[in-house]
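Engineer: Following are the structures in question.
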Structure 1
Amino acid sequence: MTSGMTPARRELNHRLETVSWGLFLIMLGGFALLRSVPEGTWLIGAGVIMLGLNAVRLLLGIRVSWFTVILGTVALLSGLGSVYGISIQVGPLLIILIGLAIIVRALDRSR
């Protein structure tokens, strides 16, 4: 994901990823302390963090990671389903999102 980037952009991307990991660990620790958080809430948080990271990348002109966009979307939808008692089949959802990512990548004219 970082090939073709300037050293400054690579460093910025690395810092963004590091901040995202920090947010993820703080979230997990906070949820562990609360103990009354609905099951699946951590998946919502993980999804929001991954999608948020890619939104910031997009705003800053850094190539988004489709892998984390897909994982973030699956985590967010799975977490929402778990919190609201809706069974979401992750396997088919993952296949659909991977297919969409392949199509978007093929249609991306900047490559």
Structure 2
Amino acid sequence: MMKRSLEALAREQLEKAAAASSGRAAHTVYGGHEHVLRQTLIAMTAGTELSEHDNPGEATVQVLQGRVTLRAGDVSWDGRRDDLLVVPQALHSLEAIKDSVVLMTVAKLP
């Protein structure tokens, strides 16, 4: 069994994001290429965006800190602390409105 403090990891990654030229940092909490399920903690400074990309499977974004906007085409969803956003099966992007940390969970489709 493995136990991790998401709060401590979020703090660490937000510090790394603030120091990075890209304004973001990420850490795989669970899974990887050999697993179906993958959970990644992503920290982004205000104004930073993960540009439009495809979804590799079913995915959710849980907002741990801050405020984000998930966009797919002309539709957008705002997420705040403790919100869970279901990522659509379409090209989408994620923007940090405030300094933010999210937990992205992906179950890869075969």
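Any read-out appearing in this document is the output of simple, stated calculations on the displayed coordinates, not a laboratory observation. If you're wondering where the values come from, they're calculated on a predicted model, not measured in any experiment. Cβ atoms are built from the backbone, for glycine too; each structure is taken alone.
Engineer: 1, 2: which one has helix-only ellipticity at 222 nm (-39500 (n - 2.57) for each DSSP H run of 4 or more, over all residues; to 500), as calculated, at -4000? Write out the running numbers ahead of the final one.
Structural biologist: Details: 1: -26000; 2: -4000.
Traced to structure 2.
Engineer: Here distance in nm of label points 7 Å out along Cα→Cβ at positions 25 and 81 has been calculated and equals 2.0, so which of 1, 2 was it run on? Mind dumping the intermediate values first?
Structural biologist: Numbers: 1: 3.1; 2: 2.0.
Structure of origin is 2.
Engineer: Also: Ranked by FRET efficiency 1/(1 + (r/R0)^6) of positions 9 and 89 (r between Cβ atoms, R0 = 35 Å, to 0.05), which of 1, 2 sits at the highest value?
Structural biologist: Across 1, 2, FRET efficiency 1/(1 + (r/R0)^6) of positions 9 and 89 (r between Cβ atoms, R0 = 35 Å, to 0.05) peaks for 2.
Engineer: Among 1, 2, considering only Cα Rg over 2.2 N^0.38 Å, which has the greatest calculated value? Display every interim value, and only then the final one.
Structural biologist: Details: 1: 1.19; 2: 1.01.
Across 1, 2, Cα Rg over 2.2 N^0.38 Å peaks for 1.
Engineer: To test your reading of the models, identify which of 1, 2 gives 25 for relative contact order in percent (Cα under 8 Å, 6 or more apart) when calculated. Let's see the in-between values first.
Structural biologist: Numbers: 1: 25; 2: 30.
Attributed to the structure labelled 1.
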